[in-house]
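Enquirer: What follows is a set of structures to go through.
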Structure I
Amino acid sequence: MKAVITVLTEQIKHFYLLRRLSLYEIKSKNKMTYLGLAWELINPSIQIAIYWFIFGYGIRRGQEIDGDPFFQWMLSGIIVWFFFNPAILEGSKSIYQRVKMLSKMNFPMSLIPNIIIYSKFYSHVGLIILTMIVLNFTGYPINIYYLQLPLFVFATYLFIFSLSLITSTLNTFIRDLQMLLQALLRMLLYMTPILWATFSLPDWVQNLMKINPLYYLVEGYRYSLLGKEWYFITNWEYSLYFWGVTIFLLLAGATLHVRFRRRFIDFI
């Protein structure tokens, strides 16, 4: 618990630096392009169109899922993936890529993964707003269930941060972890109800898939944006499971990070 307090205090104390460095991260990534920051939304939009054409039009042939058109159903859930996937992949290698810079600057190492995550959070917020606009023009107006969306946004951010503390620490010592992580994330995309629905599967298989915390987040976003129900209340047992896993990952990640961060430079 002491390690968690230390890491969270560092994030709050250096929030101004976190925000500035995350903005620099975005600008430096897109500085050589004509469209600049617009690519943060254009790139996922192109991928969404491809996924819709293959899975919605090609495989499902326009069939609805649980009474919702496939495009709106997919769009409301896939925005979680476009935040989770790059934040985890880039956050995991953030420390060992910048450890030499850290040796010359005076700020906590726990800030490094969060700089990457926060830089991805800007485009995530933009994608949420774009999704809301699209849904409003396609028969899904703003509804009262939007009020639970900030809870799921916060849950997503904390889950990514907790997991990144673990992967970024271990990745500094074991570089093979990055390759393993890439393979697992490719699999995770298809093991989460983002591009296909799980309703036709046996109950025991659906329950097994719900072990994946990303399942909870995707469904939470979807039920909020499509105006279905108060997902975190209706599925309160699943909510308790998700927060239990997230808190455990935060405890494990903070403990690992605080214990080994003084040795990071020795392993580079």
Structure II
Amino acid sequence: MTPIMNDVKANLTRGIQFVRQATDVKADLIVLPELWTTGYYLSKEAFITLAERQDGRTISLLQEEASRSGATIVCPFVEKNDADQIFISAAIIDGDGSLAGVVRKSLLWGREQQIFTKGDITYPVFTTSFGTIGVLICYEMEFPEPSRILALEGAEIIVCPSVWSLGASRRWDIQLPARALDNTVYVFGVNTVGNNSCGKSKLVSPLGDILAQASDSREEVLIRAIDKEALSWAREQVSYLDDYRSKLTPGGSSILIEECPNK
């Protein structure tokens, strides 16, 4: 998707059209890109004006779409809290339209640090009608630790809504497959296209193979079936998670893992 800068109404209309293209073919999980309702290159004042609360119009509309279709939807949005801080956030909406949770981007890139408030360094997983989902927003995927924590917490798929730049295109191509293979999980990176973004939304297998990839220059709805049984098979082939030692976990004892006696 190529967001129109500073035009939430138009972006909502177009984004819901894309959602309905996906639900028309019975998609079970739909992910929209980071800052899809606003665009990326806005001033702090503009983002403050456009920011919404968790019960705002954007989330309410996508809850209606989830309830109508039965699809789980990951919907990024610019969030404003009661203290009028603004965050780059993503809502996880279950297939019955209920709000499973909201994550706030914890690692901010460049100019984002002067505009948004950092979210907490916590990486929860969400049990949905689709499966167990982890969400990392753009720059968070560039660090190996958040993905590992999500995998240890039981994520079957990590989705990554992004505004990933042309200049970082090579990192996008390297890091998504690396995170998938390192943690034997599916990774679904959903990127904007145009406006200096490199596009190439992609679904990556638990062994790091590219299963589907969108265009780098035009808007596209990327549809691909996944086989959850492939997770077990991949983890039999590459037993990183079974062999992992809890002392390696960032944050020490923040993640509890039972170790085998010989570890």
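Here, each number is a calculation from the coordinates, and none is a lab measurement. It should be emphasised that the depicted structure is a prediction, and the values quoted were computed from it without experimental measurement. Cβ atoms are built from the backbone, for glycine too; each structure is taken alone.
Enquirer: A value of 0.65 was derived for FRET efficiency 1/(1 + (r/R0)^6) of positions 187 and 227 (r between Cβ atoms, R0 = 35 Å, to 0.05); which structure in I, II was it taken from?
Expert: Comparing all candidates, it corresponds to I.
Enquirer: As an exercise: Rg/Rh (Cα atoms, Kirkwood Rh), calculated from one structure in I, II, equals 0.97. Which structure is it?
Expert: I
Enquirer: On to the next question. Using the calculated result 2.5 for distance in nm of label points 7 Å out along Cα→Cβ at positions 3 and 203, pick out the matching structure from I, II.
Expert: Matching structure: II.
Enquirer: Then there is this: Which structure, out of I, II, was relative contact order in percent (Cα under 8 Å, 6 or more apart) calculated from, if the result is 14?
Expert: II
Enquirer: Something else now. Could you figure out which one of I, II the value -23500 for helix-only ellipticity at 222 nm (-39500 (n - 2.57) for each DSSP H run of 4 or more, over all residues; to 500) was computed from?
Expert: Considering all the candidates, the number was obtained from I.
Enquirer: Of the structures labelled I, II, one was used to calculate mean count of other Cβ atoms within 10 Å over residues 11-18, giving 13.8. Name it.
Expert: Clearly, the read-out refers to I.
Enquirer: Given that distance in nm of label points 7 Å out along Cα→Cβ at positions 139 and 235, derived from a single structure, equals 3.2, which label among I, II identifies that structure?
Expert: Source structure: II.
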